[in-house]
Structure 1
Amino acid sequence: MIDSDLLALAREARDRIVSLAQGLVQTPSLTGQEGKAAALVEGAMRGLHYDEVRIDEAGNVLGTLTGSGGRTVLLHSHLDIVDPGDPAAWRYPPYAGEVADGYLWGRGASDTKASVATQVVAVGLLREAGITPPGEVHVAAVVGEEVGGFGTRHLLRGWQPDVAVIGEPSANTLRRGHRGRFEFVVTFHGRSAHASAPDRGLNPHYSMARFLTALRQAPMAHDAELGASSVVPTLAYVDQKSSNVIPAALTVHLDWRSVPSETPEGALALLERMAAEAAEDGIRPEVRLRTWTARAYTGLEQDIAFALQGCHLAADAPEWVTAQRAVEGALGRPVPTGLWTFTTDGSRLHAAGVPCVGFGPGEEAMAHVVDERVAIDEMVEATAAYMALALALGAR
């Protein structure tokens, strides 16, 4: 089969692609609540006659098409979504899955239910066409990506593919990597007092102010591919609810976007030094990497640390060169390349030694926003591209 035939197959499957993606958007799947969406994907895989379909302990849906001894290829995307916020702010209800103006609208359309649908259908079309891929092709619709990637972490326990395609939105361009993400929690502990008698307390606000001012000048690392790392304060809160009380503790969360040379331990050490220098007499600083216990919809619990390191594939890596050739051949046009600004589960795969190529329908800027949408034409093209990637990357 020649490359142009893959796009023809995808175009013939347009209605099936849209139907599956629409059904997924219409199925709310906040993190920890992906069960119904997982069942929908499982049913679609079985209907497309995958060789094996299963749901693992974490709730990830895994479908396999048997190959002929080549490299194992993973097509990866995630089922969980972020909260849509106020439905009244949306052009169409966020879970309506409205198809209008050439787009599928709704929460998760771009991030990443379009990728789930197109990857699932792509492998099914290979089966229907009687095409045996060079190596096994696995489609993983994972859970828990939005909160540290616990689904992918579980997926990689005792198993790893030879190469992975990360289906985050890229508007059908190829992505080589991204910065990582560390989340730190910084607390300055003081002593509470009535605001009318400030000398009786130790106000942590002043130490935090000094710390945050110094943070703007913190020495950040630079990577030739990914640029500079960055760190910014996001959430802030105190241990009091009354406005006439000096708090005993003030806490700020920091979002650190890392480059590959940085480690969570190194970043933590720097922040601890800065906090100690900023703390006034009597104020006790505390800095920790944020961790939490994630609970999957299956009931499985895992302790997760928000510590995903930056990663990228070299421009001359065989997987990257092969992916470019495959996608451009399938789509019949040059395909731009670049890097993502956000972090993906590619960090966990890269850390396990799996080379990753990024490609997905939907615009990066559509992730987590009101009126999220994905172009239907992009979904059709992505289906052809995923078929091409499954075949090309599996060849030895």
Structure 2
Amino acid sequence: MFSAQSKKGLVFNDIIFINNAQARERAAQPGGEKVINATIGALLDERGKLVTFPSVDEIHRNLDIAAQSSYAPMGGYPSFLKAAEHFCFEEFRPERHIEGVVMSGGLAGIHHALVNYTEPGDFILTTDWHWGPYDGIAKEAGRKVKTFPLLSQGGPDWEVLEQTMKELACEQSTLFLLINTPAHNPTGYSMTHKEMEYLIDLCNEIAHPVILFLDVAYIEYAPREKKRLFSLLSRLKTNTLALVDYSISKGFAKYGLRTAALFAIHQSREPLDEFRHMMLLSNRGIHGSVSSTGQLLLAALYEDKSMIRKYREEIGNWRRVLKERGCAFFHELKPSLAMPHDDGFFAAVQCDDAAGHCETLKEENIFLIPLNKGLRVALCSMTAEQARTTARALNRLSEKFHFAL
């Protein structure tokens, strides 16, 4: 009764949290061991427990309490930004000026970029398969989402993308292109080096300002050589500002610390100085300084080379486990249902009436996430055997309802 007119009737209705809660409730009942909870985007072990990395946890436990309790600088601790830049780019750092600012999680990086580089009513251009909260972030900021096909004939529909980029560039003061790669959520698709080269070429051909925003939330679960995409950013012309959103949530299994770094990359310093001031103002005006703990953790890990080696071994092991789960899923899944998949936490199956099919699968104790174009399967939260079981259930469902690619 007290809400603003523009907010009346709004209800928080996140299907991921709803289906996860239903799966957990079912699992707590007799026979709950049969429940397959493939809803939430967090890495779980074979017993269904959250995976953390012992090396990172040891650093975490040894952090100074007083230091963690202090306010962090509004732009982030320099030691954190140095560490984040190292872990993000490694040897593929672009040969350009780079400026980083701490973010309260990767989502804040997306939000801050949208509100500072687009106008109210503008469109954000991204792939048709995308993380659902992109739409919510855009709507909350008074922006809209426009999409292009990500997996048309096995890869991006370049013709549609080029045409849409040109149209939006003429209609808006700035074209904002949001790309989630590698290990895309929800498909697991990773753009090839050649595809990234072509994307860079498209940006260079636009005669208007372009923001190329790379959401690399899952990059640590792709092969290390996939980071070669960063070296291509050196080829961008002055019309394009690249933004790279790098979070410690997935790559370091510290989801709850809400810590990320947003990096701006350009040939000259002037756009980066502007970037820094805008991000500082957004941090200050929306949530204040970011928690010290996540920043101090990454900075301390960076200074301990032996712990870095242990961390590399630990995440490498879980990268292999994820690959095994994906192989188990796609080996069992009918080829007619299989979409391109390379890396990461998720796989997807295209179908109509995803919500209805999702409810049908719940009858078999399988909980997935319905999307506009199909179903998301969280490989990260299931065992290899559960992946096979889920694939077989999807095969039966497709035969009953006659859906395929």
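Computed values, structure above
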| quantity | calculated |
| --- | --- |
| Read-out distance in nm of label points 7 Å out along Cα→Cβ at positions 199 and 311, computed value 2.4, structure in 1, 2 | 2 |
| Highest-scoring label, criterion being distance in nm of label points 7 Å out along Cα→Cβ at positions 175 and 327, among 1, 2 | 2 |
| With helix-only ellipticity at 222 nm (-39500 (n - 2.57) for each DSSP H run of 4 or more, over all residues; to 500) derived as -9500, matching label from 1, 2 | 1 |
| Answer label among 1, 2 for the case where mean count of other Cβ atoms within 10 Å over residues 23-30, calculated from the coordinates, equals 21.6 | 1 |
| Test item: Rg/Rh (Cα atoms, Kirkwood Rh), for residues 247-294 alone calculated as 1.06, pick one of 1, 2 | 2 |
| Read-out distance in nm of label points 7 Å out along Cα→Cβ at positions 191 and 231, computed value 1.7, structure in 1, 2 | 2 |
| Read-out Cα extents along the principal axes in Å, computed value 58, 54, 53, structure in 1, 2 | 2 |
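Taken together, the values in this text are just the output of simple stated rules run on the coordinates, not laboratory data. Everything numeric in this text was worked out from a predicted model, so none of it was measured. Cβ atoms are built from the backbone, for glycine too; each structure is taken alone.
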